[in-house]
Structure I
Amino acid sequence: MAAAQLRALRSRIRSVKSTAKITRAQELIASARIAKAQQRVAAAKPYARQVTAAVSALISHHVHLDHPLLNEKPDASRVAVLMISSDRGFCGGYNHNVIKQAQAVGELLREQGSEPVFYLVGRKAIDNFRFRGREAAGQWGGFTGQPAYEHAAEIGETLLEAFCMPTSEGGVGGVHVVYTEFVSMLTQRLTVRRILPLEIEEVEGEEAPASAGALPDYEFEPRPDLVLDGLLKQYVNGRVWHMLLESAASEWAARRAAMMAATENAQELVEKLSRQANEARQEQITMELSEIVAGANALTDTSE
């Protein structure tokens with residue numbers, strides 16, 4: 001019995017050690033990817049600041065300008081909810097929290113008399129909807145770990161098209177985004193933000209341009225209204241792009257934390273199993289010694 005138990009324990013130890021090697025490798029990969037994701041977030045901020053400054057200057061100098069993206073739609077019977085999840089697992093509660101929060105936003109919209117229309121980013125959200133037999137108005141996957149601006153532009157154009165369309169024809173009266181904001185290596189904040197209709201955010205604090213003060217005079221070509229239309233679309237795409245980058249950094253940070261915890265748990269389990277294996281081995285040795293002594297005693301009794 002002790003020999004069989006010892007073989008089983010040694011087999012489990014080898015299996016757990018192999019798992020620990022995998023989780024350790026995943027942890028190292030995630031650590032390297034976090035640094036790159038943070039650099040991409042930092043690199044995207046100047047573009048967002050400049051677009052925001054240009055839109056603010058245009059609206060400030062041409063206060064009479066009006067645009068559909070800046071106006072509250074009277075009919076908000078349908079509201080879009082964009083969920084940004086991940087394509088891969090092994091990242092703790094990252095995807096579960098996003099899906100749960102998106103469902104809560106959907107319930108809140110229903111209580112307010114609006115029908116939520118879901119747009120999905122990431123295979124985990126897509127698989128969740130497919131498993132539950134729910135339909136989505138749009139879905140994108142395969143790039144959440146390393147998104148490109150082209151992906152953000154495609155998503156932004158889809159949302160803009162839905163917002164500009166009357167709700168009676170399948171459009172939406174607003175767009176909310178559920179994503180995870182990167183705060184630090186240990187902290188990621190689940191965030192819900194409305195991006196349509198637009199609310200131009202003024203830049204403050206560390207993100208403010210060095211030349212703060214009165215906005216300079218601009219000349220807009222060909223016409224201010226055409227420039228505003230192009231800038232607002234770029235502004236929407238830029239915000240989606242920033243949210244994708246934040247989510248990617250948060251995904252890698254969550255995966256690193258989850259894999260680190262899994263590696264530590266595997267090492268603790270190996271130590272526990274090793275103690276049990278040593279006890280089983282000691283028991284086996286004791287049993288063998290007892291059998292040897294008993295055999296020697298029996299031979300002695302026979303010779304006498």
Structure II
Amino acid sequence: MSTRQQLKALAEARRGVIVPGAFNALSAKVIEDLGYDAIYVTGAGVTNMWFALPDQGFMGLHEIADHTARIRDAVKLPLIVDADTGFGNALNVVHSVRVLERAGADCIQLEDQVAPKRCGHFAGKDVIPLAEAVDKIKAAVDARRDTNLLVMARTDAAATQGFEAAIERAQRFSEAGADILFVEAVTTADEVRALAQRLAKPQLMNMVIGGKTPIIGADELAQLGFGFVLYANAALQGAVAGMQRVLRSLRDDGRVDEDPAIVAPFAERQRLVGKPAWDELERRYATHREN
């Protein structure tokens with residue numbers, strides 16, 4: 001079964017699969033190493049870690065495609081890729097889907113925000129007209145060369161037009177051919193539960209630590225019938241906290257020892273990046289040294 005078929009099966013099982021976000025290839029390796037089923041290539045995470053900028057539309061298509069390709073080379077898990085607004089109109093969406101499909105995406109997420117987009121849990125966002133948003137989803141569905149490539153349609157309308165408008169948009173995206181639906185930044189547990197009852201397609205629920213949506217456990221979301229539970233930047237927030245902790249210790253104490261409580265051991269870092277396998281390859285291709 002291909003990674004795209006695996007991801008489709010996970011979505012259709014509706015068992016609340018937790019999907020952590022990866023902001024680079026090493027974070028993706030850590031996610032895979034810990035036994036998760038899929039990875040989300042996060043636009044916010046790439047923007048924060050690559051540019052040290054907020055999630056306000058600074059990332060471009062080829063930057064997310066480059067990260068996707070690097071992550072695809074590093075791990076074997078299915079990849080959901082955050083393509084923001086598709087980087088333009090419906091024609092740009094066609095190009096974006098083809099570029100990201102070639103880079104190794106298994107699912108491409110598109111949202112209906114006005115450009116430049118911003119984090120779904122920021123104030124000041126707005127959405128494009130519904131007809132235009134529907135056309136962009138249709139363009140994405142038509143553009144894919146592999147029918148197993150999934151299209152995830154996200155709406156940010158709940159914050160600007162209300163919950164009912166968000167439900168309508170999600171339903172229209174479903175009718176346009178979206179495989180997975182994503183209603184962003186709902187603000188109550190009752191709204192989360194209503195989504196599961198009112199939308200037929202598999203859905204993703206975004207759990208943003210410190211965001212607008214109440215944190216609900218993956219078990220409960222699975223019982224409600226959500227396919228995926230996204231923690232797009234939990235690893236990023238943990239990495240920032242870890243960097244601050246070890247660098248504060250170095251600043252204050254003038255040294256850092258190999259303490260697993262604050263740093264990954266040297267050997268663990270080499271294991272994660274596959275040094276033993278590269279050592280074996282070096283031995284295999286270095287027979288000339290014996291002559």
Structure III
Amino acid sequence: MNRLMEPECIWDAGAHLGEGALWHAATRSVYFVDIKGGRIHRCAADGSRRRSWEAPGQPGFVVPAASGSLVCALEDGLYRMSEATGEFTPLRRVEEDLPGNRFNDGYVDAGGNLWFGSMDDGQVRPTGALYRLDRDGALARADDGYIITNGPAISPDGRTLYHTDTPLRRVYAFDLAFDPRAGGLLANKRVFLQLPEGSRPDGMAVDSEGHLWIALFGAGRIERYTAAGRLVGAVRFPCSNITKLAFGGDDLCTAYVTTAWKGLSPEQRAAQPLAGGLFAFRVDTPGLPHNVLALG
């Protein structure tokens with residue numbers, strides 16, 4: 001294995017369900033959430049200068065907004081978060097009629113629009129959906145019928161969106177079609193990957209060459225696929241539940257990775273003491289810049 005791709009735990013955060021790794025270039029910081037722990041974390045690129053906030057619910061993800069605040073998802077919708085005060089202010093209520101759902105992953109596209117998914121918190125019912133919040137505040141449901149939505153990610157040319165239903169071990173690809181008059185936001189839904197038993201696709205990221213990197217929950221690794229769906233590499237971790245990666249650093253060649261101890265037995269947790277930590281490893285191909293939410 002390329003020695004660049006040897007993960008190092010830079011923050012032993014002990015996250016119950018670490019998720020939502022994000023590189024914020026303006027402050028050279030890494031953000032991530034602990035969904036089940038109800039916390040939002042931030043650190044410097046090397047894992048130092050750590051700070052955490054208590055969330056009034058389960059934070060699915062956090063993204064930077066043009067207003068200078070952060071926007072995060074709780075169970076009933078989107079909220080603005082002030083880092084200075086730790087206050088959460090409602091921005092947009094979503095799925096108030098589905099109290100058993102929560103939100104799980106989000107991605108800001110190059111136009112400043114937010115793609116994010118909901119899921120059944122019991123991980124059984126296909127009540128989840130994929131949404132797009134436009135820069136003008138319009139909210140649209142782009143797809144539905146998911147048990148656990150994960151990993152919205154977009155190709156470098158902006159023409160393909162990838163999205164996952166984790167329990168089905170299935171990664172979908174869509175053509176992006178933003179004109180509602182054409183019949184919706186997404187078109188030509190197809191199965192990009194059907195992964196084998198034991199490989200549950202979680203969060204994803206695309207690099208500048210268009211390769212899709214997929215975190216595998218329960219499998220202890222991240223896999224890298226070409227745009228044609230061919231496996232070309234893997235990075236192994238000292239813990240099994242890998243949840244999300246984000247490319248960061250000044251050159252976008254550091255992958256920051258969240259993990260979780262959710263679902264591990266006491267014996268497994270003892271054997272995986274770094275489960276729930278934030279990891280980092282270097283890559284040869286840079287990722288794509290993280291975008292800022294235009295609304296908020």
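Every read-out reported here was derived from the displayed coordinates using simple, explicitly stated rules and does not represent laboratory data. Computed from a predicted model, the values in this text were never measured in an experiment. Cβ atoms are built from the backbone, for glycine too; each structure is taken alone.
Once distance in nm of label points 7 Å out along Cα→Cβ at positions 78 and 278 is computed for every structure in I, II, III, the highest value turns out to be that of I. Here semi-axes √(5λ) of the Cα gyration tensor in Å was derived from just one of the structures I, II, III, and that gives 34, 23, 18; the source is II. Sorting I, II, III by mean count of other Cβ atoms within 10 Å over residues 30-37 from high to low puts III first, with the largest value. Out of I, II, III, which structure matches 3.4 when distance in nm of label points 7 Å out along Cα→Cβ at positions 46 and 110 is calculated? Computing distance in nm of label points 7 Å out along Cα→Cβ at positions 46 and 110 on every structure in I, II, III gives 3.4 only for III. Please state which of the structures I, II, III yields -14500 when helix-only ellipticity at 222 nm (-39500 (n - 2.57) for each DSSP H run of 4 or more, over all residues; to 500) is computed from it. Matching structure: II.
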